[in-house]
Structure formats: structure tokens, C-alpha cells
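Chemist: Structures are listed in the sections that come next.
No value in this document is a laboratory result; all are computed from the given coordinates. Only a predicted model underlies this, so the values are computations on that prediction, with no experimental measurement involved. Cβ atoms are built from the backbone, for glycine too; each structure is taken alone.
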Structure 1
Amino acid sequence: MKIALIGYGKMGHAIEEIAVKRKHSIELKISIENTEDNTIENLTKADVAIEFTGPDSAFENINKCLEAGIPVVSGSTGWLQKYEEAVWNCKAQNGAFLYASNFSIGVNIFFEINKRLAQLMASQQEYAVMLEETHHTQKLDSPSGTAITLAEQILAVNPFKKQWVNAKSDKPSDLEIISKRVDPAPGTHRVQYHSDTDDIDIIHTAHNRSGFALGAVLAAEFLYGRRGVFTMKDVLGLS
């Protein structure tokens, strides 16, 4: 495949390395230094786009890819208030779009474990649940998109929790997400159920970015030639 990389920071470089190893070519690299090259004309030279930028540009980048008729994989966080609009635009353009808060194969399996554990613990009032996420200091969004996904999975089945908060809270209806920024730390997510008698913890720790990069390339390979809106559950056969 010919890939357009929209966002050529550390993750973009990691994706490039994995993609080239898998015999793909990088047709276009868009960074903060050459945003003027992010045109529909240039995008149409690629078979698929992988977008990792930021909350201020992600939605516009996704729509530009869809307008260009290019399948787009996005891992940007902080823009999800416009996710449903992106889905609508994808369907209107008969395009292909895949968003994930985390492309790691391990994390997506972790999501499934979290959902099942949340179901099992939903009626166990003696257990208090909280989340903790640790990332490097260059990660600007807080909490992480992965932590938000984990929290929303718990909120979907736990009748005692009404909302997540990114802080300590005295309200029993709040689901706490504690965010830490420490170097070096590619990413650790922990969900804990605590009681007076015992704790139940599930933890995912990333050792480097290669797992995220591989997942993004696998998502692009999956999306190429398809139409519709997909998730990593589709890519990994977890649906």
C-alpha cells in the first residue's frame, strides 16, 4: 500500500518503520513544518492515510481524507466530541474510517478483559473501583484516551458510578481516574477494585511504541478496500 502519514512525530516515525518492514511505502509525510502539503491532491496519491495529530486538527484532517476518497485511520485524542459528525461524514462520502483510542493489540484485549470484569463486579458494592494511568511528560492530554475508554466501559454497566473525573473525589458516584506524567513511561493503565478484604487489579504496561505502531498499520491494511466505519475490534476479530 501507499500510505499517507498525517502527523510525523515520534508515533509517525514508529509507524513508518513498521510499515516499511511490512513492504508498504510512505507516499506523503505531513508534519508541523509542511502543513501546506496536506492537500486533497496529495492525499489522492495514497491508498490509505494514518492520522496521528492533535485535538485541534484531527477532525479537519479526517474529513479531508474522506473528501479525497482515502480510507483514514485515526489515533488522535481529545477531539471525540465531533466523532459522530466524522461518522456521518464518512457514511455520506461512502468512505472508510477507523478510530481507536489505542491501537495496541494487547490494550484491545485488555479492553475486553475490563468489560468482562466490570460486568462481574457491577453488583459488588463492597468494592470501590478506580483507574490510574501513567505516561511520559510529553503526553499533553489527560486523562489518556485509553483511560477514558476503560472508564466508559465501566460506567456502561456499573449502576453506582455516574461519571468519571480526572481527580480524587469524595462522591461515591464518581469514577476516579488518576493521571501521572513521569519519564520515561510509554504507558501503563491499571484498573483496581478495592475492598477491606482484598484487591483485584488488572494492568497493561507498554514497553515501547512499536505495539501501537504495528496496530495502526494492521488497521490500515484492514481498512484498505473497505467501506464503512470500523474499530480495532473488527481488525482483531473481537466483535
Structure 2
Amino acid sequence: MATEPSIAEGGMRIEGVGIRFKRNRQSRRNFKDLFAGRDRRSRPGEFWALQDVSFTVHPGEAIGVVGRNGQGKSTLLKLVAQVMFPDVGEVYVVGGVAPLIEITGGFVNDLTVRDNVYLTAGLHGMTRREIDEAFDEIIAFAEIADFVDTPYKHLSSGMKVRIAFSVISRLEEPILLVDEVLAVGDKGFREKCFTRIDELLAGGRTLFLVSHSERDLLRFCTRGLYLDRGKLVLDGPIQDVIDRYNADTA
């Protein structure tokens, strides 16, 4: 991930980004591919998950990423989070990213909830003292005080969402990525999370939200990105993007 000095903290610029995946996991690139340029044409069995995607994000924007399953939405968030790197193009991000894009990301099944909080928060840059000070609030928000010393693998899916969101939402990073995971939680906790997102947005955070819920998209987002077959079809007001998506999928 590159850093573009002209972009303020919490902003980003995506320039001509493309990334290839293999359809067949058994396929292998040959020795020549190690020396091939980044613009090499796709081989049989490869496809573009994203292709020629460009846009700029200003600090404090709340953006909803819209599209059918398998159209590149989650891949885009992973590029922003530096979980993946593009084959072509550049991703410029200024400021840290708090990613809630995979429930199990960063959590270790055999460690307790307590140990996982310290591990995950520490990996995201919080000091031990900061975690000590925030620990009780993290557990209270997640509503799992009775399971602090329980191995993470024994938690229900809903509990895993609670502790993951509670930890990630405590980070001071200027950019928050949320990818569908809140759909797993119960209604009461989802509303609690949404209130927390409102607070983060009020504090000037930048939000990327992937969701199939029009209600959630309209609640948080003012701008939308519509991806189809790995390409950016529309970048505009969130209602316009939702209307276009609905028209295309009717």
C-alpha cells in the first residue's frame, strides 16, 4: 500500500486497480511468470476479480459498496486493508485501517477470549496499557463477561461478531471497513453496533460498508460504489447507486 502525501488522513485514492484470481486452485504459474510484468495477460483459468477501478475518497465520507455476490466488493475492501495487493494499479491510503471484514480474522481458536483481545488489539497497534484500560469496556460492549476465559472456538457465531466488533471499534484508526459481518448478530446487538458506527462517523471517521441491506446503506452512507463483474459501474449518491443496482437486477 502506497502513501500519497496530497491526500489528508482518512482519505484514499484508487488508481486503475486490477487483481487476478485463479478459478482452479490446482493450477500453477510456471517459472517464466516469476519474471513476467504486472500487465501480463491473464492465462486460461484466471479471471479479473477487479479491473480498472478508480476513485478518490475524502476523509469523513461514508461509502456503501453495492453489487451482487462475487462481483469484487470484499476484494476491494481487502485491497484497502492491505490484506491483498493489486496486480495492476495503485492503492493510496493515508492513515490506519480498522477492518471488520472477516469474523475470524486475527483471532486464534485455541486462545481464550481474554488472550484474543490482547493479541488482536496489540496486532492493530494498541499498547498493553491501552488494552488494560479499555478491556472492561470491550467485554461489556460485547456482552460476554461470562466467557472471558473461554476458548474462542467455543463461542457462537454471534459471540464472535460481538467481540470482533467491540475490539475493532475501539481502535483509533481513521478508516473503518465493515463487510456484512453484522448480519450474523442478533437484532439488539446490531442496533448497538449501529449506534457505535454513528458515533465514529460523527467523530470524522471514514466508512466503507458492504451490505445487501438497503436500510443499512441508506442509514450510514451518502455515497455509493456499484461493482459489477469486477468493474466500477457507478460512483454517486447512495440512493442513485441503489436504484441503478435494483434496476439491473430486477
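Chemist: Any idea which of 1, 2 comes out highest on relative contact order in percent (Cα under 8 Å, 6 or more apart)? Don't jump to the answer; show the numbers that get you there.
Modeler: Details: 1: 22; 2: 27.
Max of relative contact order in percent (Cα under 8 Å, 6 or more apart): 2.
Chemist: P(r) over Cα pairs in 10 Å bins from 0, in percent, for residues 47-158 alone was computed and gave 11, 35, 29, 22, 4; which structure, 1, 2, did it come from?
Modeler: Details: 1: 13, 37, 31, 16, 3, 0; 2: 11, 35, 29, 22, 4.
Here the read-out was taken from 2.
Chemist: Using distance in nm of label points 7 Å out along Cα→Cβ at positions 111 and 191 as the calculated read-out, with 3.4 as its value, let me know the right label among 1, 2.
Modeler: On the way: 1: 1.2; 2: 3.4.
For distance in nm of label points 7 Å out along Cα→Cβ at positions 111 and 191, the value 3.4 is produced by structure 2.
Chemist: Given a value of 61, 38, 30 for Cα extents along the principal axes in Å, point me to the structure among 1, 2 it was derived from.
Modeler: Going label by label, the one that fits is 1.
Chemist: Okay, next question. Tell me which of 1, 2 gives 0.65 when you compute FRET efficiency 1/(1 + (r/R0)^6) of positions 79 and 215 (r between Cβ atoms, R0 = 30 Å, to 0.05).
Modeler: Details: 1: 0.95; 2: 0.65.
The structure behind it is 2.
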